[in-house]
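There are structures below to look over.
Since every read-out is calculated from the coordinates, none of them should be taken as a lab result. Just so you know, these numbers come straight off a predicted model, no measurement behind them. Cβ atoms are built from the backbone, for glycine too; each structure is taken alone.
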Structure I
């Protein structure tokens, strides 16, 4: 299953959730996967390599760093990959090489927050993804929620985004989520992400397995 984690807005938690979701799928659900790091910043690949040096363990999964220009050719070989493939994308939507990624996506996970700038950017992102792929499920992941968020704003935003996909349970703003590695999940981080990830897995990953 091709799981794309994207949003044209930077700093919404794409890389964080690519790592956390990967860890969760391997450690809690015993699934195999591969991460494709397509972000020019190489954030996941760099962290994965550093963690390999720090931890005396076998890696939970492999991470491949690719340039977006390579993506069309790499899809030829992805059919031989066991398990899920998680795509961590750069914070943009205006690259023609991304068209193939979204057209071949089985699920798009879109972290976002409720501030005006991020919401507006997320809405445009959703419209573009739906244009590129009419059938792909889009899951919006409310991320780093603070108690100061106005409830009326949340309701309005959720209503608009629900026209394009489903809203996952919220992930609260916790320091433990930022203190992550590619080998484990702390208990506090697990508590923060469990409801959201279990929703995504039961609604989409498990259903796909049943349908196969």
Structure II
């Protein structure tokens, strides 16, 4: 999906664009990951859980974000959100590598099940998005927020259902800013929800939640 500069300027006006832009920046995939892991740590409420959460953020969120920022500073990408699908390959590989590293550490050190499950899901979801991205541009924002929302409901019950409101909000924001088409956000939403729900079911069925 490509727009001319005139078409983009036409849509970059009004309060709705401002709100959509804020939503896109605040609920971006890295920050969604931080929100998710910190919520998991707060639910567990142990010093060990918080240490794992901080390590996860440093390795799986900050490290890839610094790499993307370096690409931005060198003019290799246009924005932090990487609108050009072809430019997403290396960032995805860095994200996958960092996620693999944190999962290996969690497995070896027997991290709490909830955090391990979150790490495994992040690793698998990043890999899935990378594979899809080689053929088609899918909304990473929609996938991330949908996956987190479903994970929170599945792991902690329907009391967390209000977070599901963020899913259509993010999808609307990505469409309003002309970052993605309607179907790209729908695909991202369904991919996040179905994949994470299925992965959670497999993990909770095969790994005993001992802590």
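log10 I(q)/I(0) by the Debye sum over Cα atoms at q = 0.12, 0.13, 0.23, 0.29 Å⁻¹, for residues 123-186 alone computed as -0.33, -0.38, -0.95, -1.15: which structure among I, II? List each step's numbers first, then the result.
Details: I: -0.43, -0.49, -0.98, -1.21; II: -0.33, -0.38, -0.95, -1.15.
Computed on structure II.
To test your reading of the models, identify which of I, II gives -23500 for helix-only ellipticity at 222 nm (-39500 (n - 2.57) for each DSSP H run of 4 or more, over all residues; to 500) when calculated. Write out the running numbers ahead of the final one.
Details: I: -12000; II: -23500.
Corresponding structure: II.
Taking distance in nm of label points 7 Å out along Cα→Cβ at positions 75 and 107 as the criterion, the highest value among I, II goes to II. When distance in nm of label points 7 Å out along Cα→Cβ at positions 115 and 163 is computed across structures I, II, the figure 2.5 traces back to I. Comparing FRET efficiency 1/(1 + (r/R0)^6) of positions 19 and 99 (r between Cβ atoms, R0 = 30 Å, to 0.05) across structures I, II, the highest figure comes from I.
Which structure, out of I, II, was log10 I(q)/I(0) by the Debye sum over Cα atoms at q = 0.12, 0.14, 0.17, 0.19 Å⁻¹ derived from, given a value of -0.61, -0.83, -1.21, -1.47? Numbers along the way, then the final one.
Details: I: -0.59, -0.82, -1.26, -1.61; II: -0.61, -0.83, -1.21, -1.47.
Working through the options, I get structure II.
Given a value of 22.0 for mean count of other Cβ atoms within 10 Å over residues 83-90, calculated from one of I, II, which structure does it belong to? Walk me through the numbers on the way to the answer.
Details: I: 22.0; II: 14.4.
Computed on structure I.
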